[in-house]
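Trainee: Listed below are the structures to be examined.
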Structure 1
Amino acid sequence: MKLRAILVIAAAALLPAASQAAEKVNLLLNWVPTADHSPYYYAKAQGWYEKAGLDVSIETGRGSGVSAQRVGAGNTQFAIADMATALVAKSKGADLVAVMAVYANSPQGFYWLKSSGITGPKDFPGKKIGNPPGDASRVMWPAFAKQVGIAPDSVTFVNVTPQAKVASLKSHAIDITSDFYNEHDLKVREFGPDLGFVAWRDIGINPYGNAIIVNGGYLKKNRAVVENFVKISQKAFAACVADIGPCLKALMASVSGLDEANQRDQWNRIKELMTDPTTTSVALGAFNAERMKADYTMVKAYFGMEKDFDIAKTYTNDFLDPSIKMTK
């Protein structure tokens, strides 16, 4: 029996590292799972995280604010959060670092009906803009107004839930609404050629959108884990850019109630948001230093910060594979 026990121990010592207990990590999403989260589900379905020794759980989110707070407090290792929200959380003491840009472009935009007489932002004065009270576009409205040359107090904001935006616009309860570009095609189908739209990025306001963030303390102690997670996620995004079909299949196998055609439309818009000169030349998911400095200045001006910090230490491209670039 002793000899048998010795042989079992020796055999176990010879097993590959992949068979050892996987590192459990949690990814908290910014919201309910949709097309922009499909790469993580695809990577799980392909077993890529598992092969790298990672046991990844994906948790439905409740907004970027919650994601930033939980990562910052060390209650979850990874999360998806809007960068402006993450920077505000950082100023309040949240220990977080952004390790991959998902939306290299701002998804913010304004929608209206051309039949209302609005031809563009110059016609916004005197109109009603409907969105939720805490909507980021309300906070940043002074920056938008200044950029297009209208008075910040020239519009009236009306409280509208996210689910009621289209109906409120259709019933003329509001004249304009803000929304993320992901849902652009739903509005195109609803309003057709009567739909008016302006993207914030097209008028020169283009802060980074969603990004993968990690707890700073966890990063210091687990650099290899973070590198594996980031590289695999980056690889998955590249695979989904090449062919979204398998990625949506993996997403919908885990998440009920999604319409595949709608998710495919969303992904096509998301690819636009992922594309900028840095992601196409440096690496898919890479941050640009000058843009991050500009975002810091903008967030400080319009969102407010409790405490200044070094923006250069709040993000990194170190874990990205430079051979993987976003297609132009």
Structure 2
Amino acid sequence: MTSFALVGAAGYVAPRHMKAMQAMKGDLKVAYDPNDSVGVIDSHFPDAHFFTEFERFDRHIDKLRRRGEKIDYVSVCSPNHLHDAHCRFALRSGADAICEKPLVLNPWNIDGLAEMERDTGRRISTILQLRLHPAIVALRDRFATSNKRHKVDLTYVASRGRWYYASWKGEDAKSGGVATNIGVHFFDMLCFVFGAAKLNEAHLREPERAAGFLECTRADVSWFLSVDRNDLPAEIQGKKTTYRSITVDGEEVEFSEGFTDLHTRSYEEIVAGRGFGLDEVRPSIDIVSTFRNAPISSRHERHPSASRALSK
């Protein structure tokens, strides 16, 4: 039976990881979070040990190792700025790491993790679930051999309440900002489908929204991301809290469904040795890091939602 430890058990995404472990007949041996609102563990692994102090969590994992009950994987669901340190901890503990997006905030952190992989012989895999979405895989197959450039429009609005700005997610130094926190897996998906980004332009960078332009190998991409419910299309305001839209050459790509089991699929691939490693994750980290520091430009046409936001 595959054994797991979990860092960040009280986080928003942690239940998806627990569900994936359970679906795979795995065993969550021990979990950690400085917050103790973790009753969700009872629905999955009621016998898991739980600690609110990292030092005791570390000691318990070491005790298991000395007993010959080594942890196979440490799943990392902690705040973004801690992913790097917690992945290092996993490797030093003799386990592989399964890390939520974004793996790190800046590309140079990946170099340090690569060195850790070489030194320990362990592996870090990242959850890049959109690469496993059937609609996105079909899209990649469709455009893999395309000889023409495509025009892509990406819009993603994930409404968040006032709590968001009071949490670590509202602090750029910890989350990386909106483009990193809710956008990094979309940037990975764009590179996965349309090839590497050769130009990265920032059009809008605010606490609640971001927009820009990417020139990928096979596509020009105008994108807009927001956590403000006022940016939802008028027809769904008050009815839905999330809006995802991708158009390619004016044609809508339907991928609103099919997200439910992507973490389970991700775990299955990782345990089978087919997880997405450091090389796969680097392009998207390059994009968000460059965007975070790029000057605001209007060289290319702005996304309509960005233009509306700037005109207010």
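Values quoted throughout were computed directly from the atomic coordinates according to the rules given, and no laboratory measurement underlies them. Remember, predicted model here, so these are calculated numbers, not experimental data. Cβ atoms are built from the backbone, for glycine too; each structure is taken alone.
Trainee: Where is relative contact order in percent (Cα under 8 Å, 6 or more apart) largest, in which of 1, 2?
Mentor: Going through 1, 2 one by one, relative contact order in percent (Cα under 8 Å, 6 or more apart) peaks for structure 1.
Trainee: On to the next question. Out of 1, 2, which one gives 20.3 for Kirkwood radius over Cα pairs in Å as computed from the coordinates?
Mentor: 2
Trainee: Now, a different point. For mean count of other Cβ atoms within 10 Å over residues 73-80, the calculated result is 24.8, so let me know which of 1, 2 that is.
Mentor: Of the structures listed, the value fits 2.
Trainee: Same structure, new question: Figure out for me which of the structures 1, 2 the number 25.0 belongs to, where mean count of other Cβ atoms within 10 Å over residues 177-184 was derived from the coordinates.
Mentor: Of the structures listed, the value fits 2.
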